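Following are the structures in question.
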Structure I
Amino acid sequence: MLNESRRAIRSVGSTAILLVLIGACGQKPITPTPAPSRVDNPSPPTAVWSTVEDLKAGRDAHHAPSDGGGTAQLVLQPDEEAVVQVSTPHTWTIDFTVGPEGIETGGAIFLMPEPFWGWSNPQTRTPERLGFTSATTDAEGVNLVTTAVGPLFQATVGGRALLPGEVVRLIYGKGIGALSDHHSEAAARIWIWVDGDGDGTRSVLKDSPTVRITAGPAAMVVALAPTVLRPGERALLHLSVLDALANRGVETEGWLRIKEPQGLLEIETEVKLEVSAEGVMQVPFRAQQAGTTRLEVTFVSKELTLVCSSNPILVSSELPKVLWGDLHGHSCYSDGTGSPEDWFAYAREVAGLDVAALTDHDHFGVLFLDENPDLWSRINEVVTAAHEPDKFVALAAYEWTSWIHGHRHVLFFGGQAPLLSSLDDRYETPRQLWEGLKGLPALTFAHHSSGAPVSTNWTFAPDPVLEPLTEVASVHGSSEAADGAPTVRGSRAGQFVRDQLDAGVQLGFVASGDGHDGHPGLAHLSPLYGARPEARGGPRPGNGGLAAILSEKRTKMAVLEALRARRTYATSGPRIHLTASLLGQQPGTVVAPDANPRIDLTITGTAPIKRVTLVRDSQLTDLIREPLAVPYLTGSYELPGGPWTVGSYAYLRVEQVDGAWAWTSPWFVTN
């Protein structure tokens, strides 16, 4: 089956389609420390060379003029719209009209719904089961032989060639239907390919038919506000009524009742949610006096009542501002769902993020960015439209998808953003990538570095200017260390982030979603990523990730400066507030040796705190030994292990009783 699938993929020119399914602020300035001397290994043991070979074969394949020829159109009944609710069965009829070059005997037409997120796989054997798919034609003398492999349906031409203008009717979900996507999407594709000459190489119809997938019924209410506000500052509370998979666009109306028990905020106590709002609204409020509070929100409609608490809100003139960022996510422009426009709208309007970077793959999915420059240009246009200085930072970005050296996302903070593909011989190693980015306002981040689908090749020591940080958690799990949060599948000893700290590499910590569901900033709410809303003891978030960026300004250059200075911490998704200092310095800084170092910390969580661990040079010390009954902790602790000497590092790790995690960036000791 594996070899058969690879042949199928190669002929599409998109190896990714089935391989995924088979496998997939007042702190001391930092002077970049040269990375430890290492020997770059061009062929690490975790490299997946077969995938690289398939990708290059698809890229270099010869395409006949008839490949990808023709048009495809959804057949709708009068007054019918191409609209269906998430995860519901439906039958889609598509008429494919043969292009001017015809289709030779042995050629084929292919159909594939978006292959990653819940559509029924087409099948040709059992009409009484979901996904049954057929192909018929009135063209006399033409026989169509149908087969299906994974998400790909194939109708091979026999008898005689199909002539220009002749029609083949494809029915996906014939009989009892086929399930639609788990996620709402304005224009989900049902992809059509054509192999016109039967040589096994086919091309996709870029204008393949689209259907609109709408959200399911209301299942949760989410309330998000800035974490740190100044007394007198005005802000927005982001309120969303979402379905069970955190999709926006729920058709509902009702009242949102807001309670703030501490009296620290000036805010309306009741607002009307209209159907036209699609479940999403923002409520302005003002911070009045210093303190810590949460908003309790109840949504009441004719059908149901939903409740939630907001993230902690700290009103302070002293604490550094926290910008929340999701620096890693995917849309339908690679292997995710939803358009780039919808992705940024969700980031800003639903998740209430301050910083967002859409990182579609350079080559992965159906249409590759490195083969379709119009798509990369479109992403840059969307980023420009979404960005609003001082309010919302939208970054141009992509994922450098190396199956040899590991995946990295690349973020740009200004000017024209080049796409340097890992399949390009000039940029196929991390060293070449960094050389290509030298001098640009850009950063790279290694992610899911400890395990699948391919581990990071750490023999290329991270560039201290372009890669001062690493992603320690996402929907894939954690790459921090084997003794912490649930790890990335296939994690290997020696590949964890802490292994690199032990080797002398200075890396700050961020986390980000790597969500493919179109929900930047809230991936941890989805049951598909492990969330359990009905768990014993209360809701448990799933895997996810957010970057907490300490910056007073919400601009591209301010965010870049904070990231380069490692003024960051990471969470698995929930907006835990975490402040700590060592020798008066924030995490991420370089500090001098000290004979009696102490660490001060304050944590305001989203659930009671289970464990706080100090990691010093791979030695773990629990600062609290019993779970707390409250979501906050303040303390001052002597750093165990005696005097702190040159070459040491330390960081804090927080675990909540609901399974959420947070990590400070490390402190590093130098002369």
Structure II
Amino acid sequence: MFKKILIANRGEIACRVIKTARRMGIATVAVYSEADADALHIEMADEAVAIGGPASADSYLVIERVVQACKDTGAEAVHPGYGFLSENAAFAEALDAAGVAFIGPPVGAIQAMGDKIESKKLALKAGVSTVPGHTEAVSDPDEAVRIAQSIGYPVMLKASAGGGGKGMRLAWNDQEARDGLVSAMNEGRASFGDDRVFVEKFIEQPRHIEIQVLADKHGNTLYLGERECSIQRRHQKVLEEAPSPFLDAATRKAMGEQAVALAAAVDYCSAGTVEFIVDKDRNFYFLEMNTRLQVEHPVTELVTGLDLVELMLRVAAGERLPLSQADVTLTGWALEARVYAEDPERGFLPSTGRLVRYRAPQEGRADGVSVRVDAGVREGDEISIYYDPMIAKLITGGPTREAAIDGMRQALDGYLIRGLNHNLAFLSHLCAHPRFRSGDMSTNFIAEEYPDGLTDAHLAPADQRVFAAVAALIELRTDRRNRAVGGAASEQGTPHQLSVFLGVESPMEVALEVMEKEGADIARFDSGPDIHIASAWSPGQPMFEAVIDDAPHVFQVVPTDSGFILSYDGARIAAKVIERRLAPLMRLMPYKPPPDMSKFLVSPMPGLLVRVSVAEGQEVKAGEELAVVEAMKMENVMRAVQDGVVKVIHAAAGDSLAVDQKIVEFE
């Protein structure tokens, strides 16, 4: 076994590999860019080597610097994680030339499967079911249209070297095929140095289901069940689970055997994933093979009891797999949520900033449900523009799918993130969605159920009385603390007649009486049953943890100028508490709307302005391209929502934009 390995990655996956290596007694070397000089993976590793500037092209993607770091530290092998150089054949070759082992598959397998065009041809030859399409690269927009018309819309345009949702565009008509080809080529060139794009049929209402494979250097190849990854947006996964609630045993076996056949066809070894799309009749089609560890590998680990990183290390060291296909069993259910720095209320645009407050849920197992957090950050760290916006992965496991989902909802409520936008409320809402809970999903789920992202309608609490009761107690305890600081007597034990206004523009009034008592406070309403709340919350705490009518609850509390915002179980609402006798005056207070920005195109995220597609004085039509902003190597095309005339151009191509910075002003 290796004595020292280098992890050619950053963030949570670097920390993940370090944990297993440490358990196995293997020393670790971290590499880092200027942007990651204080990162957690550096602190965890035994050694750390600086390899360049903040941009990945100047650090994590520079093969020579990573290889030199191996030489300088005496690392015997390199684990690439995922992304960056993990599927780069030239990197594996350079390591081999330097006498350093690559903890992954052989170069030939990387080359064969890393090219989506060639991998599809190989899959056909190996007898694997594939999606109808054109297997040659396309570079001319008119040719893309002709091919799309021959296949039949809708079609998917994919960068041959793409991955992680980059370099992929869905087209429903000729214009989208033209535009999509250009964007896919640009993203492929920027992210992977390869602008080849191919076209294939888009399977409507598809499910994204992948098979985990594992192979050693002695001819043993296994499949470790499947992962359902259908809950995704912009071709990036959001929730993953194992097993799939859709597959039956026969389909699982057929998919697994085809995945093994494909791996064998390229003499694969190490961990890898064969991705399929599956239609409503359980017909499945090969998409691609990822020759690396997947982001969502923890759900497979939970249901199989295997450590995939450990097995990758052992295979790379020449050991045989310690199990056969008959030994692989799936026990219970596991769910993974990707916690992103993004704004679900603004179309899931990426967010950047510092983690002013950060507290992950407690890891461990209780009442049959396990909680695991794979993170590469800690409080005070910054989520920068240079890398993927994923903060962490939250994984829960339970004896049933329902138990795993309920465990996830509870863990999300207890996840504290302050300082930037995040998707915790969205993840909670997803887990509570009836369609998801029933297993009725496809890769279109988010587009269908959240076409405008997370809206006020989604965030409105189903039971306003519970939110009102919690808001009232928070206000009373805050007021009592303030009185005590000022030397006033405590009013604990006296009934309080209150009105809670929930919402901002047209707030709903909830009238109640609150009695603070030992053991559990009581909220009494004009109609309906009382609510009993037992909580040790005190002013200043960011979470209101309580037992409400014998059920545990965790509310997030964010103070505002006039009250606070409460979040719980995917719902969020502003609350203002006043004495009931003053409620008539509150109803007379006018609502001050935000400024009208309808005449401006503003940047929805921090990023680089790639181009401005209009000029001052130009007439534009609804749907016409106005500008393109790049953030985290993803091109975001902004289009006119209505006809108009351009008055002023406020920014130029090459400008670095802040959120809400003006780009175009209309007359």
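Quick note: the coordinates plus some simple rules give every number you see, no bench work behind them. This is a predicted model, so every value here is computed, not measured. Cβ atoms are built from the backbone, for glycine too; each structure is taken alone.
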Check your understanding: If Kirkwood radius over Cα pairs in Å is computed to be 27.1, which of I, II is the source?
Key -> II
Review point. One of I, II was used to calculate helix-only ellipticity at 222 nm (-39500 (n - 2.57) for each DSSP H run of 4 or more, over all residues; to 500), giving -8000; which?
Key: II
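For structures I, II, which has the highest computed value of FRET efficiency 1/(1 + (r/R0)^6) of positions 210 and 242 (r between Cβ atoms, R0 = 25 Å, to 0.05)?
Comparing I, II, the top value of FRET efficiency 1/(1 + (r/R0)^6) of positions 210 and 242 (r between Cβ atoms, R0 = 25 Å, to 0.05) belongs to II.
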Practice item. For the read-out P(r) over Cα pairs in 5 Å bins from 0, in percent, for residues 154-329 alone, a value of 1, 7, 12, 13, 11, 10, 9, 7, 6, 6, 5, 5, 3, 2, 1, 0, 0 was computed from one structure; give its label from I, II. Key: I
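Give the label, chosen from I, II, of the structure having the highest value of FRET efficiency 1/(1 + (r/R0)^6) of positions 82 and 274 (r between Cβ atoms, R0 = 30 Å, to 0.05). The partial results should precede the final answer.
Working: I: 0.70; II: 1.00.
The maximum falls on structure II.
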Check your understanding: In terms of mean count of other Cβ atoms within 10 Å over residues 474-481, which of structures I, II is highest?
Key -> I
